[in-house]
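So, here's a batch of structures to check.
Please treat every number below as a calculation from the coordinates, not as lab data. Nothing here was measured: the structure is a model prediction, and the numbers come from that model. Cβ atoms are built from the backbone, for glycine too; each structure is taken alone.
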Structure 1
């Protein structure tokens with residue numbers, strides 16, 4: 001017989017007679033109910049990500065940060081990697097953030113907003129580039145320039161595949 005209940009949100013354990021979590025107010029569940037609910041949520045997320053697309057690639061910490069941004073906005077997503085254990089201790093160091101194809105546009109918008117909050121200087125740099133000027137020294141640059149001819153700032157990163 002189960003002698004405890006668990007908060008499904010913060011995982012705090014309580015005696016059986018307690019109904020709500022003192023920390024977050026959630027309704028408490030028996031361990032069996034909690035496990036069943038987690039399995040149902042996982043199945044639901046797996047189903048919603050059947051036609052998934054990659055919206056970002058990067059380090060595990062960065063992908064987990066973006067994962068939290070999307071989850072907080074109720075967008076189902078998952079972080080994965082082909083190699084290793086997805087905990088950052090084995091295999092490759094590049095991870096992918098995947099969302100369903102119908103959530104991709106909204107996910108990209110949310111990520112762009114989040115990045116703009118983290119780095120407001122990016123908007124100013126984009127505006128300078130839009131006016132044909134180097135964001136660092138304000139020298140004129142062509143739209144297809146890879147680096148500024150005056151200060152040498154890299155304007156375009158070309159990745160080899």
Structure 2
């Protein structure tokens with residue numbers, strides 16, 4: 001029995017969950033819940049629906065690094081995680097820098113998720129359960145989530161300027 005045939009891609013989300021749990025409170029004030037909760041309810045609901053989908057599906061995706069696409073996915077995932085963590089680091093360590101204060105710097109933790117999520121999609125081309133699966137559908141969910149999540153971040157960025 002090969003244990004690797006039973007590992008889910010959700011394991012790839014562990015670094016993100018741990019990072020967010022440990023460092024969320026260290027982010028500057030505009031990232032804190034009080035401001036983020038001021039977005040329109042419809043945007044918040046839509047974002048959370050897609051968040052649940054993109055974080056839930058990897059439970060059923062097989063963590064497998066056999067094909068060239070899966071190997072590319074692992075590389076993309078690793079690069080994406082580093083870029084995502086750096087986007088947070090810049091906000092925490094250098095919140096007043098030109099990068100962090102710019103819209104692109106502020107919203108980087110939202111849009112950089114597309115890199116590591118795409119890596120997960122390429123890795124998880126098979127399901128752990130015997131169901132028909134087109135892994136391209138996960139790309140669509142990722143795309144919708146990242147667009148909505150980034151719109152949310154832009155809304156918060158603009159709202160934080162009007163204080």
Structure 3
């Protein structure tokens with residue numbers, strides 16, 4: 001099992017929910033995913049009564065841990081982000097961990113802070129390159145992200161091309 005830890009915003013987790021066995025192969029890439037409390041709330045709100053109900057539904061055990069983020073440091077672009085993005089960036093920055101984030105504004109802030117970041121499509125590519133998933137599974141996962149509106153056609157086409165190389 002992987003020992004790496006990564007921080008995530010809500011977007012990549014929502015994308016992961018759309019994939020069959022998304023949590024399964026992510027657990028082979030990372031030992032743990034940390035999410036701030038605000039992100040946990042974004043994930044379960046509307047569909048589940050609380051975080052435990054969400055976690056039980058997706059059956060990922062302790063793989064995803066909720067971390068309360070109480071720091072209030074601001075950074076350039078802070079005001080343009082929602083609370084979940086702010087907290088995810090703060091958590092990754094404070095702990096010097098890579099970040100899963102899909103929103104462009106958040107990516108720009110993460111880049112300015114010198115954080116390593118990726119979206120879920122990049123993680124599919126990583127899982128394929130590390131032979132955690134097959135080319136077929138990678139293609140199917142990317143197609144599912146396209147179908148559910150989680151990635152655009154241009155990114156999809158570029159990633160398929162990268163898989164073929």
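Data for the structure
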read-out	value
Origin of the derived value 16.1 (Kirkwood radius over Cα pairs in Å; candidates 1, 2, 3)	3
Structure responsible for 11.2, with Kirkwood radius over Cα pairs in Å, for residues 66-121 alone calculated and labels 1, 2, 3 on offer	3
For relative contact order in percent (Cα under 8 Å, 6 or more apart) computed as 14, the structure of 1, 2, 3 it came from	1
Origin of the derived value -11000 (helix-only ellipticity at 222 nm (-39500 (n - 2.57) for each DSSP H run of 4 or more, over all residues; to 500); candidates 1, 2, 3)	1
Structure with the greatest value (metric distance in nm of label points 7 Å out along Cα→Cβ at positions 10 and 138, set 1, 2, 3)	1
